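Below you'll find the structures, each written out as structure tokens.
Values in this text are rule-based calculations from the coordinates and carry no lab data. As the structure is a computational prediction, the values presented were derived from the model and not from experiment.
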Structure I
Amino acid sequence: MNNLNINNIQKHYSIVFPHEYLEFQRKTDGQAFDMIENGEVIDWEIRFSALDDQFIANNINLVDDVNPDPSRIIPFAWSVSSGNNYLLDYRKNSESPAVLVMDHEEAMVREDAESESETPEEAQQLLEENVREIADNFNAFIACLKTRPSDPVE
């Protein structure tokens, strides 16, 4: 994780990543996590996207077609087990974005939303249904994570 890549990503999206997110990325480089809700694991093996020169291209190729606002909702992690994406939502608060989850099995592709809708607004509403807020900010999100034990090497 280098500052040039981080700066390029932030410039591309016209955002500033929360300090807590960058610090978490630095401390936990490559670690996987489980999401805990009411003491139960609800999503496992969550991995954070590397902040490298492929970050933007990966988001364009893997998530933008189902993202309701690819310039303001930035994917930053995914679950290996479920395929769900976790995203920072900069639309309401640019300094402390909310965290959204996108269920990959339920998400509608932009092309399908547009073909099933009579207006661009209806298509946008269908895309909005692809995401739901799960945390007010990044700190609230990481409070729900538990480090996943590494699989033993056999």
Structure II
Amino acid sequence: MDPNLIIKVKMADLNVAKSPGILTTLGLGSCVGIALYDPVAKIGGLAHIMLPDSTQIKNNSNIAKFADTATVKLIEDMINIGARKDRIVAKLAGGAQMFSFSQSSDLMRVGARNVAASQAILTKLGISIIASDTGENYGRTVELYTEDGRLVIKTIGHGIKQI
């Protein structure tokens, strides 16, 4: 694998790439990796979102941090390099419940809220979610291959899978 083809996406970050680029993000716990792909143009986009909704936070200037704003920006960036919105499909990974709480309030269920918000914004924007690997209680590292749209998910103790 050519290291020049690998584009790292940090936490609360997003990026896009054309084939043969590989977009990767490490350490998805309660965060969600939103992977978008245009199979005709072979253009991918990956966002590592931390929180579900930018409207509920005062300091919301980093649009890549939130499911609602990151998804819109990712689609715009993909279109700017040749993707077409009507061809883009989505895959989701992450959204784990990393800690257990005795009084588990909805506020503590960040992973589940991130997944729900990601699904809601994609549905609102008319983007089909064709695969997902979310929930559970373990972290994930993902790689989106722009040559064919596969999302490789690596975990500690749960192996490697492809969706």
Structure III
Amino acid sequence: MASGRTHDIINLTALPVFVYYLKPEDFLAFSSGYLIGTFLLSPDNDLYHSKPNKRWKFLRFIWLPYVKIFSHRGVSHLPILGLVFKMFYLFLIFFIFYFFVQTFIFKESLNLNKEMIKEFLKNPFVFSFFIGLIIAEFMHIITDIIYSAIKKLRPKRRKYR
């Protein structure tokens, strides 16, 4: 498995190639999603001591249940599905926090506006952002596959005493 630094370098090196084919209006959204996918929402979020989790600083604790639920190189390393699970998990954490703040601090009932959510999801910025997240995840998984294949091809070293 490639190190976190290797993933970062490969993803950052590949970013200009992807950006070259974008429309100018998609640049910011795609690049933001790609960089967040590279540095914060990596398939390695299922390892508590991984670089992406350490980058969450004081919010790192929110990944502890995720680490306990998902094993490394399990669901989180499946293209798109891993991202869906991470996004659902983060949405659940956000929703619990939002519910707590609304109910116990502001003493208001929870009011979710379905139309607002639909408009948010239809926004082209959001679509480009998610494409950036997906491409960053694919780059991570492809790097792991190539690195593992190369590692298997190398002859094993003998230890000398």
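A few comments on the model shown:
- Value -6000, calculated as helix-only ellipticity at 222 nm (-39500 (n - 2.57) for each DSSP H run of 4 or more, over all residues; to 500), assigned to which of I, II, III: II
- Relative contact order in percent (Cα under 8 Å, 6 or more apart) from the coordinates reads 27; which among I, II, III: II
- Structure responsible for 70, 41, 24, with Cα extents along the principal axes in Å calculated and labels I, II, III on offer: III
- Structures I, II, III, by Rg/Rh (Cα atoms, Kirkwood Rh), for residues 75-130 alone: label with the highest value: II
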